[in-house]
Structure I
Amino acid sequence: MKINGIQHIGLPVTDLAVSEAFYERLGFANVMAAGFEYKGGRGAVAMMQRGEMVLELYQMPEAELQEIRGRSNGRIDHVAFDVDGIEEAFAELKGAGFAVVESEPVTLGFWERGCRYFHVLGPDGERLEFNQIL
């Protein structure tokens, strides 16, 4: 499997508009905005880019925000690696015995034509996302 580089870093936020404005002040621009369904609620995401750096700011539905607000440690949720063949990466990592979270790659309506991703858990529970923008 070829990993092209870090695709983005995911940051859960409690107020997407406030966070988006903060990162815009640091020179980031919103290059993709979308909504998503989660446990019967509606969340929102903004991909903020400055040069080659991409941050995924996402706000969970209101019922899920308490978990984010209650964290005492850092707020970085995952590191995403950009891959060309999501199915091949999934099969390779699952076959190698990695702790793959999803039963198959998940499709989201992000970006122009969507994306597909899955997560692998690291030794300390960190989530590594493998993502292909379609």
Structure II
Amino acid sequence: MKKLYNRSYFFDHGIHFECQRCGTCCTGDPGIIYIKKEEFARIAEYLSVQVPFFIEKYLYPIKSGYSIREHADGRCFFYENGCTIYSVRPDQCKTFPFWFENLRSQKKWNRISKECPGIGCGPLHSKEQILEII
């Protein structure tokens, strides 16, 4: 793990980011919205539903876990003019845009930066913080 911290990245001096709640990452092309089992109860409680109902209505099994369902247009089930579960959203959502696939190269980061208005705004996330997330 120390090897990751000792090498150089395009984000060595950190990246400013603050979610603008625009929904760009919640809509568009279909994808996988991984949700950990330990997140089920928190979100179900927030929605005032039982965990089995939450799983049946909002999730589908994928590999060894679950993903949040999406509407036919690729929009997350919890996105209606904004994230309806923002305060309890899954870790995958909380850590966007600091995903490995976006940080693989400056080119990939530049592409996602054009889509996400929160990149370049808000607090500075250090290289160490970013590496912890990914």
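Here are a few things to note about the model shown:
- Relative contact order in percent (Cα under 8 Å, 6 or more apart) - structure with the largest value, from I, II: II
- Structure responsible for 1.00, with FRET efficiency 1/(1 + (r/R0)^6) of positions 28 and 116 (r between Cβ atoms, R0 = 25 Å, to 0.05) calculated and labels I, II on offer: II
- Structure (I, II) behind the derived value 0.99 of Rg/Rh (Cα atoms, Kirkwood Rh): II
- helix-only ellipticity at 222 nm (-39500 (n - 2.57) for each DSSP H run of 4 or more, over all residues; to 500) from the coordinates reads -9500; which among I, II: II
- Each of I, II could give Rg and Dmax of the Cα atoms in Å, for residues 44-83 alone, but the derived value 10.9, 31 comes from II.
- Taking FRET efficiency 1/(1 + (r/R0)^6) of positions 20 and 92 (r between Cβ atoms, R0 = 35 Å, to 0.05) as the criterion, the largest value within structures I, II is that of II.
- Top of I, II by distance in nm of label points 7 Å out along Cα→Cβ at positions 12 and 60, largest first: II
Read-outs: derived from the displayed coordinates by stated rules, not from any lab. Owing to the predicted nature of the structure, the values given are computational and were not obtained by experimental measurement. Cβ atoms are built from the backbone, for glycine too; each structure is taken alone.
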